[in-house]
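**Q** Each structure below is given as structure tokens.
Nothing in this text is a laboratory measurement; each read-out follows from the coordinates by a stated rule. These figures come from a predicted structure and were not determined experimentally. Cβ atoms are built from the backbone, for glycine too; each structure is taken alone.
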Structure P
Amino acid sequence: MGEINDSVSHLRNKLVDLLRGRNAVRSPAVDSAIRTVPRHLFVPGVPLEDAYANEAVYTKHDETSAASISAASQPEIVAMMLEQLQLRPGQRVLELGAGTGYNAALIGAIVGEGGHVITIDIDQDLVDGAREHLAAASVRNVEVVLADGALGHPPAAPYDRLIATVGAFETPTSWLEQLAPGGRLVVPLRLAGAVSRSIILERDANGWADRGSEMAVFMPLRGIGDDARRTIDLTGTGEVTLQAHKDNHECEQAALAGILNSTRHETWTGVLFGSGVSFEWLDLWLACRLDNPIMRMNVEPAAKERGLVSPMFPTVAMATATSNSLAYLTIRTAPSAADGGKQFEVGVIGHGSAGPDLAERVRSDIVTWAQDSRTRSVRFALPDTPPAADPDHGRFVLHRPHRPITVTWE
């Protein structure tokens, strides 16, 4: 037993050290919580090395599609969102998406005995499992509730902090109404197409304004706020697929099947990225600018090896489509930077009858971003009265049924 405890302690400390090195853990409170809470008790049956790896552990799949619908999130993302939440001892916290109960346990460790955490899930088996895991870890200040997270939990409101550990297409009004004055909401919002960010929201005079954001993708909220994904198989073999969302229109399996076998049109932008530099802001720009927001195109290695597709990353590229055409991003090696660092040029590959025009449209948007908006910061808001959109000057209004989202390159 002593050897097992020593091994768990070593693995847990090793994980936190890794997260500190990646700047995901920054505060003493989050550091202490992750070093203290036994993650392996929340993923029983998983080898200890996997329980303390910086990887998500998928715990439930849809019986029909086999898609993952619940997981213990990647520790790096968990730590990042806890830092965004800025918890304090004694606070009342509502979490949407109980999952295994691990994240709620971390929150409980930070708010302490004087604080209280309510975590909600829509599936009885997940609620039962989270309760069992919390009991096994001797966590006593977390309550697990069976309900639709989109509705929040009015009986215990208001809350000092509210965090969603599921992806949302819209911020439900119920969440905003259940926050105490001065409260903070952290929510992974799917902004458009494949682009999602974990956004910190606080109330100001004009509505809800962001206090920072980080790139993050979560499994979608189910229930009233459902934002289900669908898969479009471009090859008929599953080797190359598009992950489409409800705001991706004109994407139908029958029209796009076999599209990669059509003539290939390749165009280059002259826009350079250094090695390891994130494409997140370019992705957001394209998601906002394109008629059909960019989607994630997943590629099996065999399809790339035989030259069927040239994704920008080994197994992933961002793509857009019309009813009968496709365009996706690619890269090629460019001359080294002045300091000798590697650089890559962004290109676009089009297929289908309108493939050349679509690829040129994407190329033009990339060049516009690089020339006008690459060095500008981006702000998000849920204003009480949305301003008029002005895409040519970097202001977009993403329409939602209840409260639109503004995205502004300042």
Structure Q
Amino acid sequence: MEYFFYIFFFFTIYFQLFLLLSFFDRNEESSEEKGNPSLDRELPTVTIIIPCFNEEATVEKTVSSLLNLNYPKEKLSIFIVDDGSTDNTWRVIQQFKDDSRVRLFHKKNEGSKFAALNYALRYIETELVGVLDADSWVQEDALMYTVKEFLKDKEVMAVIPSMVIADPDSLTRKAQRAEYEVGIFVRKVFAKIKTVYITPGPFSLFRKKVFDTLGPYREAHHTEDAEIALRMQKAGYPIAYSEKTIVYTVGPKTIPKLIKQRIRWTYGFIRNAIDYRELFFNRKYGELGFVVLPMGLFRIFLAVFLFPISLWLLSKPIMRNVEKWRSVGFSFDFPHIFSGNFDTFFLHLNSITILSLLGFLFTVIAVIIGRMILHEKRKFLLLDYVAMLFIYIFVAPLWLAKSLWNAVRLKKGSWR
């Protein structure tokens, strides 16, 4: 079984080195080199769509953050689509009906986010179209930073933001905060090598041309944000990343809710990858087709396969120690460590242990770089990263296995 672990670690560390080398190897032009337009007359008109279903607790903060954006009022429109909520969402958003920038829509629930987005797309006439989930909110300069990415490069067709977990109030959310900081680094690299394959719901913006030429959102296994990005990659439409565009989101509070969310995400990735299988190992799509997408699928399959084997291998020394303790009793005596005569001979440094430490070192590096990109000044909290590692080692295989099983059975979950 060790051979499977070696295969897993080889591809994992290969991918990690690929990300690091790509990050440090490819230099971007600075804003000063490309130009940094900021005059009101140069700014495009923008519409932000907020699809919501039973979001009475968060939608007010979401809309308020958009109304407080540092952007010309006459060039900003906000479309709020209540997708048949059964709570007080419609009543809550009525407070914004008199604002000239806001337009309210109420439609029958169709059980999917893409339908709510497409409902709003029919009424949009602005140059740029954005999406903001109703449980997320933005900093006041977020739109300006995003728009400048469009102005710096006329070829860019979409821009994605930096996502941050806001004020985590549970261990699960603290783990996600650390995970999202790693994600900042990964997103930066993917944008550099032109392999972005998802335009996340929290504040991704598009040129309206994308929907005019490629069509509206599709159901796409409840992951329309991944499908539209893959459709753009297939069409050769560049997707950029604005690291200064900060979007705050809450994230699932408990492990069961996190598992449900990630089952939907992973299932959607697998099914969309199958739908866009022509991108795989196609020279036309460069690293996206040869590295990023294949590695994403490969790691899912291998992680699911190795998880039960890992548990079995982990149980063997535990059972041996249990038998030993039953025979001679349990002792807290560790003479080799605390006597001052510790010798590295007593460390079990086999190749798998060394490879595991290398993988952990990459995670630390990714976190540090992600925090640097965000200019994060918050104290480094070890608990966040311990929780993240615990979830990825012991919980992630559960949602990966369930997602894979659902993909085989063609059984998708719900939007909520």
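**Q** Among the shown structures P, Q, from which was the value 0.15 of FRET efficiency 1/(1 + (r/R0)^6) of positions 51 and 155 (r between Cβ atoms, R0 = 25 Å, to 0.05) calculated?
**A** Derived from P, not from the others.
**Q** As an exercise: Rg and Dmax of the Cα atoms in Å, calculated from one structure in P, Q, equals 23.6, 82. Which structure is it?
**A** Q
**Q** Tell me which of P, Q gives 3.4 when you compute distance in nm of label points 7 Å out along Cα→Cβ at positions 163 and 395.
**A** P
**Q** helix-only ellipticity at 222 nm (-39500 (n - 2.57) for each DSSP H run of 4 or more, over all residues; to 500) was computed and gave -8000; which structure, P, Q, did it come from?
**A** Comparing all candidates, it corresponds to P.
**Q** Any idea which of P, Q comes out highest on relative contact order in percent (Cα under 8 Å, 6 or more apart)?
**A** Q
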